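Given below, in the form of structure tokens, are the structures.
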Structure 1
């Protein structure tokens, strides 16, 4: 569920066809309750809380770029098997934290932060196609992977980008090096997961046990 989901009861319906061709259905109601998230105070450069007109134009261009990239995703599944953490390190901030920058609430944390120093290798959580690989105003050096079926993963604040837009990657492949570019208070990796236009908790995706696909076309071209 997203952070915007209101408490209540929601139906979940899944319909599919097995490898043998049989129809399978699953239906269940889920209850969503209230949740309390931490609030943290952060201090950043004034340009990230009071941007100039010129900086606002850059921010607007970034928003348009992201909207365009996020609106076109691969309908076929590219991911296969379990999603792996992008780095081998503990998390330093969780999904849902209310962030107060320079005394004003500016955002809700819609990902996971990993406590890593500058230059730590950052790996793809699963197979996919690079749809963004460039510097952005708030995100810093940023890589976004399209895993197919509306599922994206994002990697922010990198010191270096090691892939190009349009490139196919596999789980564990190097995407870049961690850093502190963009709106960051220090070196770390911010990873986010977006599914069909909604940001979800990456920790939930990383905990799922998923089967490896038998499709032969998942491997990147040689």
Structure 2
């Protein structure tokens, strides 16, 4: 998705600050968010692409001013409310409770909350059985499409309209651009595409560097 949510990032935000010996979580609540995400995914309340697109619809200022797991929590809440798993009024009430009483016991969830009617477990793999042979062979030169989707995509903006080479075939996978929007799996072949760093970033690229990106077949054109 274009904008600050683009999976490839944007210029102008300075270097990534690396924390030495960084722990997996900086607070217990972060581990809880990961557990919620995994449980809801396993229960079939959403798929991984819907979860990612939920994050991408955060207010840009909120997105830039919040932490990684805050992004997760915001996206999870948005998707679960949209699907009727969580009631917005109940969530607001619980949020106010803990804002006013941070030490309040968690207790049981409000009555009526839980997986939406008809929700069931979904396969947690994106692999699907191929219905057509791969269009591109290993070693083929390709060019990525120039596209500006309003919704979810796994083609980062910095790699659009760029020339690369097929390095490997990754299998036949669910297409995120449709899966994120309730349009079905519509699976495609996925390839590891090799790009020369200077072809992506010009003179700003480090010398002798290559980038490998896994891309769906419809993102690619024969060069």
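Annotations
- P(r) over Cα pairs in 10 Å bins from 0, in percent from the coordinates reads 7, 30, 36, 20, 6, 1; which among 1, 2: 1
- Distance in nm of label points 7 Å out along Cα→Cβ at positions 30 and 54 from the coordinates reads 4.7; which among 1, 2: 1
- Origin of the value 2.6, where distance in nm of label points 7 Å out along Cα→Cβ at positions 62 and 198 was derived from one of 1, 2: 1
- Distance in nm of label points 7 Å out along Cα→Cβ at positions 38 and 174 derived as 3.1 - corresponding label from 1, 2: 1
- FRET efficiency 1/(1 + (r/R0)^6) of positions 6 and 166 (r between Cβ atoms, R0 = 35 Å, to 0.05) - highest-scoring structure of 1, 2: 2
- Structure from which -3500 was derived, helix-only ellipticity at 222 nm (-39500 (n - 2.57) for each DSSP H run of 4 or more, over all residues; to 500), options 1, 2: 1
- Which of 1, 2 yields 1.7 [distance in nm of label points 7 Å out along Cα→Cβ at positions 22 and 206, calculated]: 2
Values in this text are rule-based calculations from the coordinates and carry no lab data. Quick caveat: nothing in here was measured; it's all calculated off a predicted structure. Cβ atoms are built from the backbone, for glycine too; each structure is taken alone.
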